[in-house]
Each structure stands twice: as C-alpha cells, then as structure tokens.
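What follows is a set of structures for review.
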Structure P
Amino acid sequence: MSDVTLTYISFGSNKGHRLYALQKAIYAIGSQVGDIQAISSVYETPALGFDGEDFLNMCIGVTTSLSPDELMDALIRIEEKMGRIRDPESGYQSRVIDLDILYYSDQVVQTDKVSIPHPEIQNRLFVLKPLADIAPQFYHPVLGKDTRNLLQECPDRSAITKVHSPLSVDRASFFSALNFLAIEGNIGAGKTSLARKISTDFNAKIVLERFADNPFLPKFYKDQSRYAFPLEMSFLADRYQQFTDDTSQFDLFKNFMVSDYDIYKSLIFAQVTLQKDEFNLYRKIFNSMYTNVKKPDLYVYLYQNTERLLENIRRRGRSYEQEIEPHYLEHINKGYLDFIKSQQEQKTAILDISDMDFVDHEADYQKILKEIEQHWLQ
C-alpha cells in the first residue's frame, strides 16, 4: 500500500449555486484524491482583488497517496469538470470553484505546478478562519507558527461570516443529515418507487402509505359523492396512526427516515373530493391531529404532467384506478402546489420528472439525487 500524506485544501466559490459547488467538490475529492479527514464550516467573505460576488470559503483535510504535482493535476481536473478554466493572464475573476493546496504535511515543495505551503496563507482571512476549525495547531513549516497565531496576526480585516455548518463527506452522509425526507406527488407520480430506491441505497427507515388496505378506495372510484367522506376519514385515521407510530420510533440500524407521503396530503385530497360542509368538518378534525405529527426536514414533490400520470396508472394496472379522470388529477396537483406555496418555512423541492424514468435509467435517478441536494443546500 502506498504511503499517504495529510494535506489541507482550501475551497472557494462565488458563482452559481455556491454551496452546492462546494459540496460537489467535496464528493469529487473524496472519490478522486483520498480519504477526507475533516471539513470546516463554511464562511462568506467579499471578493478579494477584484469586483465580484461574495465568496463562500471552507477547508478540508484529506489523506492522499498522490504526489504534490499529481494532487494539483487532480484538483485542476475537478475544477475543469465543474466549469472553471484557469487562465493566469486573465487575473482574478468570479469562479464556480477554486481549489488550492495549502499544506502537504509539513513539507516545503516548489515545482513548476505548485508552491507549498501556499504563499498567501498568512495573508488571507478566508483561508485561516476555516483552517482554524480543523487544524488550529498545525504549524506553518516555514513561518513556524500555528494556524491560531497566524489568524491573530493576519493583516486581512475583511468581513467574514459563518454561514453553514460543515458539509457532508459523501452522499450517504448527506442523506443521513436530512433526518426525515418526505417524497410526495400525484397518483402515479412514482413517489413509492423513489422512496424505496433511496431507502435501499442510503440505509433509511422507510414509511409507506398503506393505501391498499382501505376498503373504501375501490368504491370511491365508482361513486365519489357517496364514498368521499368515509374514504377521507378512514385515510386520515390510518395515516395519523401510522405516521405517529412510525416517525416517533427511531431505528438504531438506519441512518435516517424516508416516507412516500406526508400526512398533509389528507387535507389536499379532501379539499378536492368533499363537499364544502363536509370539508369544513374534516378540516377541524385534521388541524387538531396535524399539530402532533412529525414534519419532514425536506419535502420533495414529484411533478408529472397529466398525460404521463395516466400512462403510469394504466401500466401499473390497479383496476380501481383505471376510471380516474384527468381533471381529478389536475385538481390534486393544484392542491399540492397551493399547499407548497403556503408553507414558506418548509424546505421544499419541486422536481419535474415528466421526461424522466428514474427506475430504469440510472442517469435520471442520479439527476434527481443532485436536485434534492441542491434544494437542501439553498
């Protein structure tokens, strides 16, 4: 096995979705450079040396078997793949990602590609502040001072603000940090399929709606006006019991929790199916229950157009669903979107998957995971 060296790398981004760019670069370094040992918090600072948007900055510690030149080449490849092309002649400018080697153990390295330690460490508050999070006692091999002392003596007096806790080492850690992810969508949108895939891939406890056991559902699709109220009340009772039971029981062997529904869907469907007087009564009962249920950390809504929903419903072949009318699905979709607009404090991701097949196409599934990450890091 090759020897490994602890190296410290600084990150910066002031273009596009800055926080997601930092997270994406962490993933890339973890897969292409070595094992990440530490990640600092994220700090915001003004652009230095040019007129541009504020930067987000952070540092990581990573052990690598790459030489200093190989490490620099790997970082440049990551930058290029993320959309940054280094051009020494253009000077400082905005960039989606900026990766610099700060230290390579306690070695002093000077080649055509790298100068280690980075010659500006002691002069850059946006480097020293996050570095002090993860390596406060690391000594500069030339200046003979540790990070804390360099931070105290730093001449840079730029404003600096901590804006985010440390990001995740990998995607599994990212999903674990969510704690509770709810995936919602219209009938036939694919919410159960996505919840199952995420649960399997990232070791989550899964909470699935028990719709198949409801005796009123087939009757409702044949005679909506007669069976709407008993259907919605039975759904509400079952969802409330299941939700309070399943979401309150922590599973020590699972990293987080994912559900294929949120209990608020009861009110959305009831508003479409019930008469005004029935709905007013239903809402009073619902509101008293809703205050006691666990709310998701991230609410993901899978949007599919009506034509695609009807095709999905036809293909899965549940006999009692085959008579669903397009206008019913459109009313349900509007109910969800109205609910999402009203929940300003809730982190929500609306994903248009009308042209995706995440079950049979891995690229579509990966795109959905990336979109979930982006919305969570907003």
Structure Q
Amino acid sequence: MGGSLNLGKIFDIQVRLHYTWFIIFMLVTVSLVYPGWSQWLSWVMGITTSLLFFISVLAHELAHSLVGRVNGIPIKSITLFIFGGVAQMTKEVTKASAELKMAAAGPACSLAIGGLFGLIWFLTRNTLEPLAAMTAWLAQINGLLAAFNLIPGFPLDGGRVFRSILWRSTGNYRRSTQIATWLGRGVAYVFIGGGILIVFLHPFGLSSFDGIWLAFIGWFLDSAASASYRQAQWRDSLHRLTASQMMTADYMIVPPSITVSQLIQEHVLPKGHHLFLVAEEDRFKGILTLQNIKSVPQSKWALTQVEKIMVPSDRLKVASPDDDGLSVVEQMDESETNQMAVVNEGRVIGLVTRDSLLRLLRTRAELGIERISHPGGGNE
C-alpha cells in the first residue's frame, strides 16, 4: 500500500502505518476532552488513548496473521490505515477451515481486549476518572471494532467467515466468493443509503457529519469487495494455467563471459533491454538486471564480466514447465521478485514476468476465455 511508513517487524512480520492513520490519531486525541480536565491532562490522555487504540488494532491484525501462520499461510506484512488494517499474504488460503479460523481470530482478539479494558474501567470508575474515561472508550471501541468486522459483508471478517462456511458446504471457492461479494456490496449500499438519509433527515439526533462518514465507509466497503473479488478471479485464472502457458520468449540471453561494457553498448543502449538471462550453451546460470549493473563503478565496466555481478541460479527460485501458475506467482511474491525463469532439465525455455502475466490475463478476460484448450483435445 502506497504512502506507508515502516515501523519495524513483530514476529518477523513487517508492520507499516499508512498516512491515513494519522486522521484517526488526531480525531481520537482531540475527542477525549472532559470538563474539569486541564489542557495538559486532556492531551496526555488523548495521545495515550490513540496509542493504545493503535496497539489494539495491531493486535487484531496480528491475531489474523499468527493464526494464518499456524495454518501454513505466510504473512508478509501488516498495514494499518484509516479503517483498520490489512495483512498481506504471500500464499492463498487453501482450506475453508483455515480461513474460518483466520477470520474469526481478529474479532475474538478485539473482544478480549475490550473485555480487559472494561474490567479496568469497572475497577477504576469511582477512583481514577481519567483512567476510567480512557478505558471506557477503549472498551467500547474494541467492542465496536469486533462487531463491525463481524458484519457478514466480504471482505470484512464476518464476510470471510460467511465465505468459509459456504466454501466448506459447497466445495466451490469461486462461487462462495461471488456470493460473499454480493452480500458485501449489499451491506455497502445499505451503509451508503443510510448515510444519505442521515445527511438529509438527521434521525436519532445524528449529524450530517455522521451520515457522510457512514456513506464514506459504505463506499470503501463496496470498493474493497469489488477489488477482493477481482483478486479472487485473478488467482482462479492463475490456478488454471501452467508456467509454460504463462511464460514469454521476450527476453535476452547473454553468455557469462560478456563484459558489462559490451552488454551496455550492444544490448542496453541500442535495444533498451533491462533484464537478461545468463546462460552458457543454454544451461541456466543466473539473472542480471540494471540494478546489478548499477552496483559496478563505470570505470570498471570494461573489466567486469556479467557472471561476477549476476544473481546466480542457485540463489534463485525457478519454475518447471508444468508448475501451477498460482504457485509460481506466490513464489515470486515470497522472494519479492518480478520475474522467474522457466527451466527444463537445466535449460532455459522461458521467463514469467509480472508485466507479461498481467497482459495475458487481461487478454484472456477480454476474449472471455475461462479454460485452456490443449492441442491434444479437451480442456483443463
């Protein structure tokens, strides 16, 4: 997610903070002002509450991530933003039971945290007013966070629970995702419609700001549901493909003995190539990118052979022609690379890149192709 700050790692999971989170930080900080409190105390309690709320949302996402990890789903990062957080997985959930556990873990964590703050409020309500006020708000907001996420609208946690139940009962992941998405968009439209009514009618003493905020949440849910369904369709399409069907021949092979200067003069400048497969007699040796070239001082280009600066094959993940397309992309995500060589018996036969893959999927979607026809007859 763009516009994010890296905060470090927890349990080897990268934690990022999106700039929109500062909106919530400011709203929470300025909202906790009570009559009789000094300005200094109001700011201290507001900032402390904002930080504890941040920790609560982070704990919610970590619960998802750690349960996912236990179920064999690697989690690369967590990004917190204005509406909560999102965990980036490098591998898709393959079992309905695993998704059910992952989805339920977040709301369960929020309820537990809310209960803890509620207990602290109960013990301090008559003695420490600032602490009681802070914990009361945190208990309520964690309860609301759990309740909101349990709404059965995909991609909220409740929507994912609903999808996992459908998936488990029907065995059809794609159909279950489609139904959960319809429900999610329906919930979003209810939020948008309710927000518009509040703006004009102000029921129950609600303000126009409340209505705009509710409609904005509905718009966000509708966008998220549509994007999640497109991603599910994309992954389903990848699952139907093999590496040999996804690979491209649009790449340049160079020998390991060529110098960086020769490479630039013969291939980079006149032809615009920026990625090279290094091979000797078709035997795959490694991959070279412009980033590798930039690591060499220009004064040494004429003396440096590409085999000295390439990423060698033993440090790369490669695909076999029959590898599942989704697993290839998941390996690329895990290794944070934009390309993967397709190798058969040690020989390079193609290259899978994100750009060529997106073009292939876009073309298939425009042509309405769902399955791949094989020359021998029949379909996947």
Structure R
Amino acid sequence: MKFEKSLLLLAAFIPVLAGAAQLLPISAEEQQLLGIEVRTVASVEQGGAGEIALKVAFAADGEWAIKTPMAGVLHRVFVQQGDTVKAGEPLVVVRSADMVAMQRDYLKARAEFNLQRANWERDQKLGAAGSISDRRRQETRYQYETAKAEYAGLKGQLVLAGFSETDLRHLEESMEVGPDIVLRAPADAIVLSRPAMLGDQLDGSELLVKLGETGKLVLEGKLSKSAAAHLGAGSLLAQRGDGARAELTYVSSVIDPQSQTIYVRAEPLDAPNLLPGQLTRWQVLSAGALLTVPSSAVVKLDNTDVVYVSVPSGYEAREVIVKSTGSGDWIVMQGLKAGEKIAVSGTAALKAMSMGIGGGDE
C-alpha cells in the first residue's frame, strides 16, 4: 500500500517538472513517504589523517641502468655501490674488438663523406655554369647523400656506445683506433649497484651499473582508507624531527585488493637530508577544511554529478564537483557549503522526479 502511494506521489510531480525545473516541492509527509533522509554537509580538517609513514624513493625518471653496448670484457671499474658520482665521470671501461671495427668504419665513412661532399660542391658550380649534364649532377648528389647517411649512422652508433663529442673529435683528429668503451655517469647520482665484476665476459646489454639521481627523490607509501580518506593533491606535510616540508602530488582513487590500502606519493620541497630507502614520518598539515558527503547522496543526472539540497519548499537539484576518497565518502570540490542539508537516501525517487517517471534512469 505504501509503495502504491509512493508511485501516485511521483506521478503527481510529472506536470510540474515537465520542463527543466530544478526545484522539487515536497512536504514533510511526502518526504517520509518517499523514504528521504537528510544529513548536514560535514566539514573536516585536512590534518585529520594525522601522522603518516612514507618511504624515500627515486622518481620514475631518476634511475639509470648503465649497460654494455656491445660484446667485450669488463676491463676497468671505477665505482662501488654507495659511491657518489658527478655527471660525466667514468664508471667502467669495456674492452671490445667490435669497437675497433666500428671506429675504423666510422673513419672510412667520414673520409668518404668529405670526398663526396667536395664532389657535390664542385658539380653544383659546374651545373650552374652549364658545364655538366643534369644526370651527372644527380648522380653526384646521390653519392653525396649516401655517404652522408653512412657517416651519420656510424656516428650515432658510437654515441650509443658511450662516445661523447669530445671523444669523436679526438678520434677524428688523432685517427687512433682503440678497443676501449668508457661508460660515464649521465647525471649526478649515487651508485645503487654494480653487479658486473672485473674480467667478466660480456655478450651485450648486461647491466654494469645502476644509478639513482640524488636530485630526483619522491616519497611514497600505502595508507589505510581512513588515513587517506581526506587527503588530496596539494596537501602539505612536515617531517617529524627536522620540520622539512613536502607536498602530496598523487592520491590514488583505487584500493589495493590485497592490502586494502591506498597508494600516495609526495614531492619533497625542502628536505636536503633525505636518503633513498629511508622510512620517514610526516605530519599532515591542515590547509583549511574539506567538505564531505556520503556517496549515496551523489547521483548522475544528464551525465552531471548532482545532490539534492534541502530548501524550505522542498529540494533543489544542485550540480557539484566531487572526488571519491575510496572510503564511502566524497570530497566536495565545488557546489556546496558547510551546514547545508542534503538528501542521503531516497535520492533515486528524487532523481525520478527530476527526470519524470517516463524519462528512464541510468
């Protein structure tokens, strides 16, 4: 009987809401009949997560794997695990017969390129004067471009093998071909590991040294749902003890199914004493209040998030911008104010009124 009364009540709203009206006039008796419950929009401090533990790690672009570019023997080693190196400092030397052949081919390609470039420049002048045929000029150009491509390709291979511009200039000037490949640090970094040993036979692509850039550290951890519920990108952190600062840059909206935790990541702002692998403790600093609403209060209406705000004459369909916390609540980014009252149950009936009984539901 109560269900039939509810249907009659919904039907009564169809003429009123045939347009795009956002106000739903509902009396207290009708509200009870439709099972609508109301709750005040809550305000919580961002510091409600209290203290959190985060591990110091390298950023995604802060780790380097230095591998041998070709077959050879590990001839010299300059670093050990834990050493700090500057950009450009040598790490290891690989002695390779393939390197001898590559340098030889590079010098031959460079000589051929210089010859064909001179021929092309000559024939351009002769062609402009009408002294040679177009066919001969095209053939000279083809030979020049072929030599240029070969020269550029071998130069690129040497660069991939660890040659710097300085090394290339020295090779071109001295014409001295050697078997050694000097692999250098690409940035200021810490040596995380050096798995290869002096004298190892290398087939190519073996990991020789692993580096981590000291200037590219992040903080990461996994928090419980309650600890992460009211955190968001931009929240500020203070390290326990020395007061160093960090800023949250990412809070996942997905819960790990195994650990039932939420992954978070932060970027140090002024924390010079952090060490990779260090477990640190941080206090979440309050940066004003956040508004939260139960997920049951938010409905989709015309592909827009909407809540129903209680007003003296009924309910107003209010567009909002919200973000899930993964704990059953949503953070309200825009559209509500603290103290406003919203419907947290019976929202399906309110949505049906907004759309009209014949409008269907998503």
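Here, each number is a calculation from the coordinates, and none is a lab measurement. Note that the structure is a prediction, hence the values are computed from the model and not measured. Cβ atoms are built from the backbone, for glycine too; each structure is taken alone.
Computing distance in nm of label points 7 Å out along Cα→Cβ at positions 38 and 318 gives 1.2 for which of P, Q, R?
On the way: P: 5.2; Q: 7.1; R: 1.2.
The value was obtained from structure R.
Starting from the value -9000: which structure in P, Q, R was helix-only ellipticity at 222 nm (-39500 (n - 2.57) for each DSSP H run of 4 or more, over all residues; to 500) calculated from?
R
If relative contact order in percent (Cα under 8 Å, 6 or more apart) is computed to be 16, which of P, Q, R is the source?
Working: P: 16; Q: 10; R: 29.
Considering all the candidates, the number was obtained from P.
For P(r) over Cα pairs in 5 Å bins from 0, in percent, for residues 150-197 alone, the calculated result is 6, 27, 27, 19, 11, 6, 4, 1, so let me know which of P, Q, R that is.
Q
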